[in-house]
Structure P
Amino acid sequence: MKTSVLILNGPNLNMLGTREPTTYGHETLADIAALCQRSADNLGLSIEFRQTNHEGVMIDWIHEARGQYGGILINPGAWTHTSVAIRDALVASELPIVEVHLSNVHKRESFRHHSFVTPIAVGVIAGFGSQSYRLGLEYFAHLLNA
């Protein structure tokens, strides 16, 4: 579906709301999913929102996205900095990719400054909490509804 966006979330994001709230805030992943659904409805998009702690599952979802979605909005979590396999799967999807992060990774530990996803993404949105997702969906609405 051309105006459909797959939203993928990586490891530990299921712990939002209780995990390091000074860094990630008090919103849960369910809160973010609801925000994304409201935003998508307002923007004329359909979305599928998923989270996994298993790298192989993430790779399978990315493979399945090819030809099924207009783009992928991904918060790879720690895999941002470690997974060439997820990067390669994203390239193979042949879809536009928007990378999002809740925190500003560049204000954090130096190992978080490198991303395997950034070089293949259309853009990166980081540091705006859950609003990073909304901003990413706004981009896809512009791209897919043009």
Structure Q
Amino acid sequence: MKGRLAAFGMAALLVVYMALVLQHAVLFIGTGNPVGIGIGVGLLIMPFIGAWALYRELMFGFRTQKLVGILRDNDELPVDDLPKRPSGRPYRAEADAEFDTYRVEVEEQPESWKAWFRLGLAYDASGDRKRARHALRQAIDFYLKQPQAA
């Protein structure tokens, strides 16, 4: 719940930021000076890039949360029984050993969103955030391609 509130808070701040930047962009463009116009155009473009990035991250979070709920409701989430450090992160060697189970599952079912999602969780437990996000995005793509998901 905290994450969701933080995301909505960031979205609200982005809207305020966009309004202020839009005002300044109009002022810069209104100067008629080529440098001012360039700055104004840049100020118009950058907030939209930020909004697009925020939208992508929000959708990733909402969709990931939905898939976790589906797996949890069907009792298909991996059991988190790895030994952990005091920080709460699992020991890498144990996480890497468990990783092969989920890698094989994806190799056997390459279009299964559930297999890809569990692989993403295994990557995350191993500390590989980049591959974890890729696997989770792959799971989301396969889930959205299912007829009942649309």
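A short reminder: the numbers here are calculations on the coordinates, not readings from a lab. Quantities reported herein were computed from a predicted structural model and do not represent experimental measurements. Cβ atoms are built from the backbone, for glycine too; each structure is taken alone.
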Practice problem: State the single structure among P, Q that was used to calculate helix-only ellipticity at 222 nm (-39500 (n - 2.57) for each DSSP H run of 4 or more, over all residues; to 500), giving -11000. | Solution: P
Quiz prompt | Test item: FRET efficiency 1/(1 + (r/R0)^6) of positions 37 and 125 (r between Cβ atoms, R0 = 41 Å, to 0.05) calculated as 0.20, pick one of P, Q | solution = Q
Quiz item: Suppose you compute distance in nm of label points 7 Å out along Cα→Cβ at positions 45 and 93 for every structure in P, Q: which one lands on 5.1?
Solution: Q
Quiz item: Suppose you compute mean projected area of the Cα convex hull in nm² for every structure in P, Q: which one lands on 7.6?
Solution: P
Quiz item: Given structures P, Q, which gives the highest value for Kirkwood radius over Cα pairs in Å, for residues 53-116 alone?
Solution: Q
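One of P, Q was used to compute relative contact order in percent (Cα under 8 Å, 6 or more apart), and the result was 14. Which label is that?
Clearly, the read-out refers to Q.
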